[in-house]
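What follows is a group of structures, each given as structure tokens.
None of the figures in this text is laboratory data; all of them are computed from the coordinates on show. Values in this document were obtained by computation on a predicted structure and should not be read as measured data. Cβ atoms are built from the backbone, for glycine too; each structure is taken alone.
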Structure I
Amino acid sequence: MDSLLSLRVFAAVAEAKSFAAVADRMGLSAAMTSKHVQHIEAEVGARLLNRTSRHVSLTEAGAIYLQAVRPLLEGLVMVMLFPFRLGGA
């Protein structure tokens, strides 16, 4: 499984507080969205999100992890856009 995509999915779900909204926005099925979050939780070794049928919220570990991951993802976006800002390919 693509760990970078899993990180992006986790961060999006944490911010949107919705698996369905993120699945729709990212063009994934709800099941695949859930699998990406489960993948990150398995890698970290902790539950990052509390889930009910109507509510998604961060656990304490999830809030800490999101704070650590968010700047990394933002930095990655900047690096990916860098050549375009230089006028390159």
Structure II
Amino acid sequence: MIRKPCEQAIIQNLRDAGCDEGTVEQFLHSQRCQQLKLLALHRKKLLDRVHLEQRRIDCLDYLVWQLQKQTEEESSYEHHRTENL
């Protein structure tokens, strides 16, 4: 089936946004109101994943901070200990 260039661009945009083929087909066969709902739902799913990954990054950042702080404290302790000998 040959699609109009505008429709091809929409399909590519949906794929680039991470929509699966089922969502693309559902989008193409829906009325505008339903299309907007599908896009909003997909956007929410993507944003939920972003927030999940951000929480994971925050956990890693906290661990790095703790380890760096511990290393600095150990280094400072060793420096003071050797000065007092």
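From which structure (I, II) was distance in nm of label points 7 Å out along Cα→Cβ at positions 32 and 64 calculated, if the value obtained is 4.7? Traced to structure II. Starting from the value 3.5: which structure in I, II was distance in nm of label points 7 Å out along Cα→Cβ at positions 8 and 48 calculated from? Value 3.5 for distance in nm of label points 7 Å out along Cα→Cβ at positions 8 and 48 corresponds to II out of I, II.
Of the structures labelled I, II, which one yields 2.8 when distance in nm of label points 7 Å out along Cα→Cβ at positions 56 and 72 is computed from its coordinates?
The correct label is II.
If helix-only ellipticity at 222 nm (-39500 (n - 2.57) for each DSSP H run of 4 or more, over all residues; to 500) computes to -30000, which of I, II did it come from? The read-out comes from structure II. Just checking, which of I, II has the largest value of percent of Cα pairs over 23 Å apart? Largest one: structure II.
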